[in-house]
Structure P
Amino acid sequence: MTRLMLALLVTATAGTADAGQTNVAVAANFTGAAKDIAEAFKAATGDEAVLSFGSTGQLYTQIAQGAPFDVFLAADNVRPDLAVTEGFAVEGTEFTYAIGQLALWSRDTALVNGAETMKRGDFHKLAIANPETAPYGAAAVQVMQALDVFEALFPKVVQGNNIAQTYQFVETGNAELGFVAYSQIAASDEGSRWLVDPALYDPIRQDAVLLQAGAGNAAAQAFLDFLKGPEAAAVIERYGYAIEKGD
């Protein structure tokens, strides 16, 4: 019996001994999808993806300052390219994992009625993410400029550090409405919303890249491979993102 128990213990621990770990910097808008993908990744491979969330700009600053991230999932394609150029990431590893969609959302079921909501301006506070660090915030500014309402609405704008905080401003009622990532509200019918015409802002191509710290980490490469696969794609689309076909 002792030998049998020992054999079972060795068998049970063999898989965990081979399991790897990778530290992944994730844009805040991708929080829910990333958690589900990390869970599926661990179930499929035994490896663990440890996720850290923030605005793309904030995460890039941390990477540039030597934060020990292996993989970077940005909310744009600018920072991953810059990471390669500045020597923080491995050339040739970047790819678009999701295409984000911008939405105007309010908990008030009658407040949001398409672009006319912006033109009416009958609200006190409009939440957006910081356009200097968050691509969804930059897209929100582009939409207001395209509708020729930016100057009129600017005094009503409140900025979140990232898209997660922006969502919280609206969810808690600190702002009547806000420009959020569609992925944050795709699973709920609460309130009123406008899925913004993508012709009004530059495409939010969200790129991933392998960082230099993860170049020798098999779990980091495995996570990126998993992110390109059909199981991750199903999660990404379920959260309201588009997928670049052919990748």
Structure Q
Amino acid sequence: MAEINTSPITPMVIQDISILFQNDDFLAVHKPPGLHVHQPEMARRRVPRQMTLLWTLRRQIEKYLYPVHRLDVATEGVLIMAFDGKIAGQLQAEFQGGRVEKVYHAIVRGWTLDEGRIDMPLERDSNGTLADAVTNYRTIARVELAHAVGKRYPTARYSLVEARPETGRWHQIRRHFARSHHPIIGDREHGDSHHSRFFRETLGLPGLWLRAADLSFTFKETHHQFEAPLTDRWISAGDKLGFATKHVLEANGGE
């Protein structure tokens, strides 16, 4: 039977990066929003190295690191990095083989169904060909605000959802919810600019409202599960929208 290993309740903090777990093979960190995992491959110009998580962590722990997977620059949450290229390859195979369970939280426009399955092929970012893509979700909370965002409706409706992607396509969760008419708030590429502006300018809630909340997998016969800490910005969002984020997530199996 596999040994169970869970992340500590209070993460160790090195500068601005929270280390959730570390052993001889890899570490799990909480990536804050606004940091690239590494230098963007297709960018027209290089970003300052201090704006990359890889450079920042290498300086903090004074060890070389290899990225295992990615999170978008605007997305926060659990991220895994390895200390050895071979280990990184083995962990990447777990991700690519669908053996890593990923849980995300997002705030989206409109009221979503209690639960749903988005089975919608998406274009690959490399060549534009279609690839199978599946995202399961359930609604954790809904809110209706007495604000007219745009001219169509007198109120604004939002949902807090838990998403569990079965596949790992580029911007999968963001594109799936956008194409299902429930774009994630703050998504500049696939979202609704009117509602994103309302969050940013009226509610004082800027940024992308998507977090990699939980990551679990088995490696070397040990089961690992890591939960992202609930940051102040998410607690503030719950307060301003009218649901207590921490209590709602705890009641629904979150932190």
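Structure notes:
- Structures P, Q were shown, and relative contact order in percent (Cα under 8 Å, 6 or more apart) at 29 was computed from P.
- Highest-scoring label, criterion being Cα Rg over 2.2 N^0.38 Å, among P, Q: P
- Structure from which -5500 was derived, helix-only ellipticity at 222 nm (-39500 (n - 2.57) for each DSSP H run of 4 or more, over all residues; to 500), options P, Q: Q
- Source structure of the calculated read-out (mean count of other Cβ atoms within 10 Å over residues 21-28, 24.2) within P, Q: P.
No value in this document is a laboratory result; all are computed from the given coordinates. The structure displayed is predicted, hence computed values, not measured ones. Cβ atoms are built from the backbone, for glycine too; each structure is taken alone.
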